[in-house]
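Since every read-out is calculated from the coordinates, none of them should be taken as a lab result. Quick caveat: nothing in here was measured; it's all calculated off a predicted structure. Cβ atoms are built from the backbone, for glycine too; each structure is taken alone.
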Structure P
Amino acid sequence: MATAIELLRQGRTQELWEKYCGFIDLSLEEFMNIQKRLLMEQIQWFGRCELGKKIMGEPLPRSAEEFRQRVPLTTYADYIPYLPEKREDVLPEKPALWMRTSGRSGEYQCKWAPIFREGWEATGGPYVMALLMFASCKDRGDFVFQEHDKIPFTMAPRPYVFGWIAHAMTKAFPFDLLPPQDEAEKMPFQERMKAAFSLGFREGIDIYFGLASVLVKMGEQFSGQAEQKTAFSKEMLHPKTIYRLSRGIIRSRLAGRPMYPKDLWDVKAIVTGGTDTSVFKSRIAEYWGKAPIEIYGGTEIHLIAMQTWDREGMTFLPDMSFLEFIPEDEHLKAKADPSYQPRTVLLNEVEAGKRYEIVTTSLRIGPFFRYRIGDMIKITALCNEKLGIDIPQMVFESRCDDIIDLAGFTRMTERTIWQALERSEVRYEDWTARKEIHDQHPILHLYLEPKGDIQCGEAVEDAIDQGLKEVDADYADIEEMLQYKPLRVTILTPGTFHRYLLDRQAAGAEPAHFKPPHVVHSQKVIDLLLQLSAMADQSSL
């Protein structure tokens with residue numbers, strides 16, 4: 001089968017498009033047939049190993065329906081102690097590679113996920129190419145890339161997922177990473193960023209692939225520091241760099257604003273990952289002159305969906321994961337009663353406008369069966385009528401467990417925050433926390449009722465911030481890498497949580513809902529706490 005570069009050199013761009021992007025032309029029936037066929041192959045293949053037998057039992061399911069009836073829903077806890085120890089003897093074959101992501105404080109340091117060669121080669125590189133083609137094209141069939149187009153290496157290194165995606169990009173097509181990956185991965189984050197853009201000034205930047213939050217921070221740095229770098233950096237004396245900077249200065253002055261990255265580079269494609277992509281989309285377009293496309297996936301669940309060139313809802317992929325969806329009402333029943341097994345629906349059974357918890361089973365590429373990563377998605381439409389895509393469209397909605405994901409760097413739990421509070425030695429009656437956006441940055445916002453005299457809010461915030469840095473190394477990296485403090489603390493007046501309890505009792509709430517959860521995703525809960533706190537504060541005047 002011809003490679004992407006062979007097709008490009010032969011001028012066969014239509015075949016190139018069909019090779020990587022043809023999945024969007026599947027009918028929903030064809031999509032479901034692929035799903036069920038690959039699921040049965042996965043069951044037969046994985047059912048012969050120790051881990052497969054542990055998860056699926058014996059005899060093996062003989063159909064997708066029997067699989068959904070008999071095999072329980074799983075979380076990462078079901079794969080301990082196999083995967084954290086990277087035990088290859090319990091798997092059907094030796095993995096091609098292992099990916100890792102953040103773990104849960106007090107439970108496991110990190111999550112390791114094996115990736116198998118056949119699935120990785122069949123889907124990893126091809127879907128990365130599809131991403132880049134969707135991000136750059138204006139319509140079906142467009143292909144704008146050339147050999148040796150430049151990509152700054154600002155991603156996390158291997159074994160993190162973005163490091164492996166970068167590796168897949170260069171295997172699928174002869175892109176140039178700046179600096180080369182083997183060299184970049186030996187550098188600390190700040191040094192890697194500096195090297196990537198130093199080379200980018202000289203060689204150019206054609207594609208950006210990385211976290212949205214990092215991309216925005218880079219735009220802010222360029223708009224605020226470009227002239228200083230021009231004046232004082234010896235690296236700016238290369239003729240190509242001088243030309244690029246001169247052009248950038250002229251462009252920005254004609255526009256009557258500071259220099260932005262789009263004044264320096266005409267980027268062909270931007271792909272961003274992380275839960276904050278939708279928050280930063282407009283700022284990325286402003287700084288870089290190109291709107292990003294979003295992807296949805298993760299270390300354990302692989303790539304699930306991606307936007308196409310209209311940058312609306314994301315289209316599901318047929319052959320990386322078998323997809324199930326827990327309707328929101330079923331999710332809430334299971335949350336209230338952990339013994340309850342929620343029912344699932346398949347992609348051809350979802351309804352537009354409804355929210356679902358996503359459940360995935362690896363197809364050829366990984367070891368996870370009926371896996372609950374803890375994400376809530378929303379089906380925005382049953383097809384993309386404008387582009388003629390017959391596959392349901394989705395957006396990521398929120399986390400549906402007690403995890404707070406900040407900027408793609410750390411996944412903090414209730415336990416993490418408890419530990420940080422204890423280390424901080426701040427005296428408190430109770431607290432609740434949620435992820436919010438402050439000054440266009442994702443933060444952990446802690447609403448805390450102090451015990452005894454009301455303490456200085458700034459001192460409390462500093463103490464808890466230090467505690468979080470001590471218990472969560474990934475949290476500590478945010479301030480260093482993105483240069484902002486990812487914590488805000490709001491002090492509530494004494495008695496706020498007791499008044500909340502009385503209010504919920506009076507409203508006839510169930511006893512389990514008398515107190516707010518420590519990790520909350522609802523703005524209504526926060527609004528009520530603030531309202532009760534303000535009322536008490538006014539009554540004391």
Structure Q
Amino acid sequence: MALTYRGTTDAGLRQLLTRDHTLTGGILHGIDGYFIEIQARAVKVTKFPIEWRGAVSITGMARGTVYESLDRIAGAFAKLQIPEPQVEILINLAPADLPKDGTWLDLPLAIIMLQASGYLPDLHETQEGNFVLLGELGLHGELRRVPGVLSLAYNAKPGQTLIIPSGNEKECALIMGKSGHEGCNVCPAAALQEVIDFFQGKGGLKNALSEHIEFEPVIAKSPDFSRIKGQDRAKQAAIIAAAGGHNLLLIGPPGEGKSLLSSAIAGILPRLENHEKVELTRIYSACGALDHDGMAVTRRPFRNVHHSASKQALVGGGSGVPRPGEITMAHMGILFLDELAEFSVATLESLRQPLESGEVNISRVGGTIRYPARFTLVAAMNPCPCGYFGSDLCKCTDKQVARYQGKLSGPILDRIDLQVEMSRLSTDERFAEVVEDSSPTIRATIEEARERQTVRLKGTGALHNASIPGGRVKDFCAFSETAFNHYRSIIDKNVLSTRSMDRLAKVARTVADLAASTTIEPPHLDTAASFVIGGILRAGP
């Protein structure tokens with residue numbers, strides 16, 4: 001049976017006009033969470049009860065979805081037999097200059113509307129900032145999961161209690177209870193009635209963090225390196241790419257393992273640190289890529305992008321607040337572009353800035369939003385339109401081959417550190433015995449090489465050799481005297497650009513790290529040169 005309002009008399013209704021109400025909600029802007037202060041006040045007493053939808057006005061740059069929430073709230077109130085108000089209510093969403101969109105504000109709006117109308121008791125001033133309410137409301141009064149709750153929980157302060165829909169609580173447990181979030185509570189609720197009962201003092205909400213939570217991986221396990229037959233040079237290039245964060249291009253005929261090798265690289269990358277798991281899970285949660293509660297990104301991403309993908313799908317975009325693209329979903333992992341020459345020129349050229357800076361900036365009239373995009377590019381392509389260049393099977397003319405390979409611009413090729421040509425496997429290679437579980441052994445070697453880079457690059461902001469900023473390569477790539485003379489001779493002989501010179505030094509530094517050498521030696525340079533300047537595609541001087 002529905003409760004009656006406190007302000008049933010004229011004096012009681014007029015008293016509602018003197019009360020201020022404040023709650024805290026939250027919204028997602030890109031992949032970042034922002035707390036929103038929701039202020040409400042009854043501004044006018046009406047002679048007769050009016051519909052909830054017409055009783056409420058909202059200010060503070062609310063977008064369409066927020067206004068639609070009033071219809072969802074009215075439907076839920078009708079289901080719960082909550083009577084219509086006898087006051088008009090003004091709600092302000094602060095800060096007023098931040099656009100508000102999405103369904104995160106449904107729950108706090110419903111609660112503050114009940115407070116302003118006299119149905120629910122007011123919070124004490126000392127409690128107003130202690131509760132953060134988030135969640136989408138259904139017409140039947142149920143609370144539905146919302147994306148991006150982890151990003152909002154990331155901003156919680158000690159002592160705050162998050163009241164969220166059931167099905168979002170495990171996600172928050174990734175950071176709650178850790179440094180900076182001690183003392184926070186996460187209380188899930190399945191329906192609006194549970195939250196109403198809580199604020200009326202009729203029932204409690206259980207802190208979900210009191211239980212141990214196990215997480216399921218979002219990213220599938222990568223295939224083991226043992227599944228890759230032959231292709232020793234390609235595997236060597238893949239190990240160098242993983243150890244130093246270098247971009248890699250695989251060129252070869254179809255069906256010889258380019259895609260399989262690329263997907264295996266993610267499995268030999270260094271394991272994620274806890275803070276990296278949180279950062280990646282925030283991204284995937286904000287993008288709605290967590291199918292259900294209790295999922296977390298615990299493995300390096302591998303994003304396989306089809307060549308028909310648009311520029312917006314790759315780098316991010318869309319109307320309103322631009323959404324993250326595939327390069328952000330590949331953050332800290334592998335972005336795999338198969339059939340590289342089939343991508344549109346505009347799509348490929350859009351990668352130039354993210355490959356350099358490790359982030360993407362998307363500008364709109366309303367402002368600019370930044371997304372992280374620190375990925376390793378692994379691309380694959382055929383050497384010619386038919387894929388069998390150099391064999392009797394190839395029927396392509398020289399002009400066709402040149403046009404096909406010319407689809408990749410010099411600036412893009414100049415940002416790909418390693419090129420390796422893959423050949424057709426022999427019959428013996430196809431039936432050779434394999435060494436099981438080789439990826440963990442390879443990953444251990446790569447992690448040791450990365451640790452050397454971490455120590456060497458400490459304080460620079462660079463994470464690995466590939467990200468050493470231009471102009472500082474000489475500071476971090478120590479050559480022996482013999483190797484430096486050899487380095488100069490390679491540059492003179494091949495007429496390399498300054499960027500190509502730097503790439504050669506960085507890759508040689510990674511080869512030396514894999515060999516646990518403190519200085520770059522001539523053999524390290526020769527190995528690096530075979531991949532940096534030995535490819536069949538050239539960026540040009």
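General remarks:
- Ranked by distance in nm of label points 7 Å out along Cα→Cβ at positions 73 and 449, structures P, Q are topped by Q, which has the highest value.
- When FRET efficiency 1/(1 + (r/R0)^6) of positions 169 and 401 (r between Cβ atoms, R0 = 41 Å, to 0.05) is calculated for each of P, Q, the greatest value falls to P.
- Entry that produces -12500 once helix-only ellipticity at 222 nm (-39500 (n - 2.57) for each DSSP H run of 4 or more, over all residues; to 500) is calculated, selected from P, Q: P
- Taking FRET efficiency 1/(1 + (r/R0)^6) of positions 145 and 193 (r between Cβ atoms, R0 = 25 Å, to 0.05) as the criterion, the top structure among P, Q is Q, with the largest value.
- Source structure (of P, Q) for Kirkwood radius over Cα pairs in Å, computed value 25.2: P
- In this comparison of P, Q, the computed figure 1.00 for FRET efficiency 1/(1 + (r/R0)^6) of positions 313 and 329 (r between Cβ atoms, R0 = 25 Å, to 0.05) is attributed to Q.
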